[in-house]
Structure I
Amino acid sequence: MRASLTQTPPLREDRLRMPRSNRLLRAAVPALLIAVLAGCTAAPESEPTPEPTATAPAPSGDGVLRIGTLLPTTGGTAVLGPAMVAAVEIAVREINEAGGVNGAPVEVFHRDSGDAGEERVEAAFGELVERGIDVVVGPSSSVLVERVLPLAVEAGIAVITPGASYPELTALEDDGLLARTMPSAGLQGIALSQLILQERERPEVVLVHAGDGTGAAIDERLSHALEAEGGTLAASLEFDPEGDATALAAEIAEQEPSDVVLATRGNQLEQTAALSQALIAEGVDAERLWFTNENLADYGPLVAGGALDGAHGIQLGARPDDDFVQRLQQADPAVLGTALALETYDAVVLAALAAILAADDGGASVAALLADASGGGPAVCTSAGACIAALADEQDIDYDGLSGPLDLDASGDPRRGTFGVHVYDAAGAPQRTEDIVPALVSAG
């Protein structure tokens, strides 16, 4: 049995609590790894949302910030759950040790989201509403976010997802209640452009993408960022997993690109490996190949002879330091991986800081102040305790979280994000060499 850091043991039956009457009146709710966390519909990334000018929502809380989690503890992504739940426990304990939110301890209730192939998340959300929650942390899947969001809008509950990266989430009808601490996958275009421009003065890049929303968003950001520095997106080609890899490689090689970015899907690894090998056979140096978040993988069993030695790749998300890993394991000895733990911790802290800024724990009030908590102020703070102390001194804060600076925009999307840079070894495995936080670039 693992230790719980709050009054509510994760993954066990919660203590009974009478739901708030005003919440019930508003609610009408019916009962792998990073690559499998995304949604399935395709849409281009929307233009940046203007800064809000609307007045603050009317207070709707009861004085206690209640957070519910919808994180995977069963299903295909269950390996992610323990670290994410432990991160919530750590964040809530730190917030409460710093005095809580508006003078009251934060309460937390955990429920299993399952994965996108299950019909679990709606009922789990309904159980959280019965507990009177104000904010949901999760789900970590874009598909599940799309399913939960209409229910959250109906109930007036803020949703902060730590793992959903599909660009089309930005355009969903959310009444301003959706935010995320994982950057949109489209920001990969900015990161890739800056890394490529470090290596080449006027690069001519070919992008191969899956024809989905992520591909469209990377295309837009990459093209704009390259052109701003004298580079060019010479071609943007849609990848057909049933097509001829050799013929596609020949078409790409005819462009004589300085670099080739492969933005294929995580379920197309065999086809991506075949295209990579065909490109190298066409004379494209491995060091000029760039893999992206969904297809960054160990290609050793698929690409022979050390052909990928020197190829590059990027991955969304920061890497926790040893101290945070130790805290996760103390919270739950069953924790193995750490994927999305930092983003989950930051989601909880941002919710608490926004509630303090709003002087209200209601979902709409929290959602409206998330951007203010995440950036813009001169008082930069990197922990719950430091930020709460700064707010007590009436300072204008900028929470730069454990996952890195976020600077949420008016739509709840991070303007910035941390990316891990990888270089492939002779065995075909990616090795993380550094982390970068790309400079802000307009989408054009």
Structure II
Amino acid sequence: MIPENRVDNGSFPIPKLLIDKVDIVRFMEEFKGFHAQFADCFSREEPRGNFYQYMAGQMSQLERKSIEPIALNMESAKVRAMQHFLSDIVWEEERILSRYHGMVSEDLGDTEGVLIFDESGFVKKGNDSIGVSRQYCGNVGKVENCQVGVYAAYASRHGYCFLDNRLFIPEKWFGLAYTERREKCRLSAKSSFKTKPQLAVEMLEKIVGEGVIPFRYVVADSIYGNSPEFLEAVERVPGVTYLVALPRDTLCWLQAPATMDKTYRYGGEKRTKRILSETEKKPVSFEKIARGTNDYFWYRRTVSEGTKGPVTYEFMKRRVVLTQDGQPDRAVWLIVRRTLGEGATYSYFISNAGRSAHLKNFVWLSGVRWAIEQCFEEAKSDLGMDHYEVRKFPGWRHHMLTCMLAHFFLWHMRIRLGGKSTSHYAVAA
């Protein structure tokens, strides 16, 4: 289990789900009540039944939670019918998600909540599943034949859960060579290539547009931190503070550099562009700033309790001006975290927080991403998130949606029972 954040160095502690391998058949009625809230999202009784049975199978103690084992172990379920339901039946996904977000807000909603964006990979042997390609897979830490999903999660003082997901489809999938595969995988002809940050922006704007999930913070790793498009999307949300990771070679100035306007002619026209003053110093890297900062400015903070004891780092913060295309960009906080002892490793973050922001809040935010890592760990180890064998795009989306709902149901039961730790429910048909 990933360690829980401590409260003394942050805004609030985030509780764990604390999954136990316990059979609690008496929660069948609660599960039926949960399932019934989505009944009008399906037009017929048969898909409603498959929806119930598939999610029940995900929360069972089956070792393998793909369609066939689930169908064979759920009363009255049929393998072909469940396959058809997951990949070919049209779901009212927007209605399901809207209703789900209302439930999340009711149980976990908090004005100090955090949106977290991250990705997860799923190793695949074949080449016919939608979006599969040789690409970096964080699960195995190397380039592998896999699918990659981009996820939005939510964390508050009440718990954590998934909010939405998008399958990252590599650009080559939109070429002529993949036309037949796209059709077989039922990828909409209107679909186009989107980067991972663009998928994250799509989810962010959808969440903001709904106005259902309250949040104050956004955190993400360097894939998203390196994207001006992602940062600009977050900055458009009033009152929201982000903390995103960036690589060590990111360039910045310690003070806003002097600039000047230079006129020139292009195509017979007189034009003006802003350039750096000739006397201005060159920008420096985050790494150079961190390694050149005197120990006086570093603060030692314990951020979590690990399996081997407290996890402690040293932190420093400094106002900097980022560069973009060689020109000064946004002014932000640079927050650096380093490990203790010889051979220290450094991690770098930026934040748009106000000038009066305290270090303790950055320390806390730097560790909040563990909540989405917990979502992945729990959904994969206990709900079969990575057990799917579907190849079509709708099947992938539907499987991930049921994983999200099943994971939240466990949180709802934990909250309903007053935070008790018996929160793994093996649901029988």
Structure III
Amino acid sequence: MRKIILSICFLTLTFYSGAQLLTSNKGKMYNNFTGIDYVFVFNGITASNEIITYNGTLTSDSVINWEKFDGTVVANQSYFSPENNTGYLAKVNGKVKATCWVIDYQKYLPILTSIEPENNPTAQCQELKLFINANVPLISYTPYASINPIIIPREFSINYQTLKWNEAKTVWLPLDTISPVILPITQKTIPTPYCNTIFKLKGDQFATDLNLSPDTVSSSLYITNAVICKATSVVTIRDAKNEAERPSQATQLNGSAPLDIQFLSNANEPVAQFYNWTIYKGTDLIINRKDKDHRYTFADAGTYRVKVTASNSYCSYSDSLTVTVSESRLQIPNVFTPNGDGFNDEFRVAYKSIVKFQCWVYNRWGRQVYYWTDPTKGWDGKINGVDAKPGAYFYVIKAYGSDFDPNSKPNSTTHERAGEYIKKGDINLLRGVQ
């Protein structure tokens, strides 16, 4: 029972707190201004068709009065016809129930003369100044029991077009942009658009709220110098199952070497005219190129920073990507079964980031029976197209990984340097039942 009573009380409070005491037949009402309950804005005021009505609870013996803030009584009924730039009290039985201020919008129509961008290319790479010429009369209201008017901001908008990167389509697409501006001011700074555009100044919010066509003025065509680019990449995909961390997606920027990558600048041409690509490994400069796009194969292990700078005679913009190449690894099986069952049918190594590879296979009498240089491939157990006899064969492998360092100290046991693989051993060919 207690929960039910609390719920009913809550609903009652919500209803009364949200109750609207005053309404108008044609005016636009605002109730978010400091020091007053309501501000009404009309598109022209005439005594015959513009009224404000009190919606509060009245009984048969209620006495309602409408008074101006100076105490002048204007009506003794639930509604009245207002005047421009005047504050009113709604009184019931002598008590103030609501306060309001009335504005005739037709008395404060803006006149927008011009909007033009600054002509200073070297200072417009990131921000652009717009010069505004407009006659915008101030609109204000005076709170009840105050003599100090409060100015109501007049909200206009600057409409123009720029570019926005579309990740799904990997292109720059036009973007209609709106920048709010409070008038009267003579200058507005906005982010410089990345394409040629026309600026339109329009407003204000009262014209929009009253369903009027807002005053609008347009600039001449603005020719931009602001440069933008977006570094993207297309990686050469590999599908060898015996390669670990192989690049399997065109967007992959890390994994087994060699990573063959086409880098694209995606600049806002024709604004961008010049290009520069740099590739750093740590602090070491590896590549410096002037092409619009650039292709590079990463063969050495490590982390790389790929940077593109697009520019023209006034502005430049840079973007970068990070590429990580794995350290190498090589594992060699000791048996394979070329019986055609699709499983372990070839003698192949398992590897990662092997950039140079050689393998020789010999029979028990030391005769070479197979040789190959591609680590993604292997020996299928045939000699000159004929199935080799089952048994043990001898292999020699020489390979170099992405992390090969010819200046490193050789291993005391294997005599291999870092990233170097010199392997010898037996591989058993088992055919079993096909």
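Out of I, II, III, which one gives 42.0 for mean projected area of the Cα convex hull in nm² as computed from the coordinates?
Details: I: 20.3; II: 25.1; III: 42.0.
This figure was derived from III.
Who wins on distance in nm of label points 7 Å out along Cα→Cβ at positions 136 and 248 among I, II, III, i.e. which is largest?
Values: I: 3.5; II: 1.5; III: 5.8.
Structure III comes out on top.
Rule-based calculations on the coordinates, nothing more; no lab input. From a predicted model like this one, the values you see are computed outputs, not experimental measurements. Cβ atoms are built from the backbone, for glycine too; each structure is taken alone.
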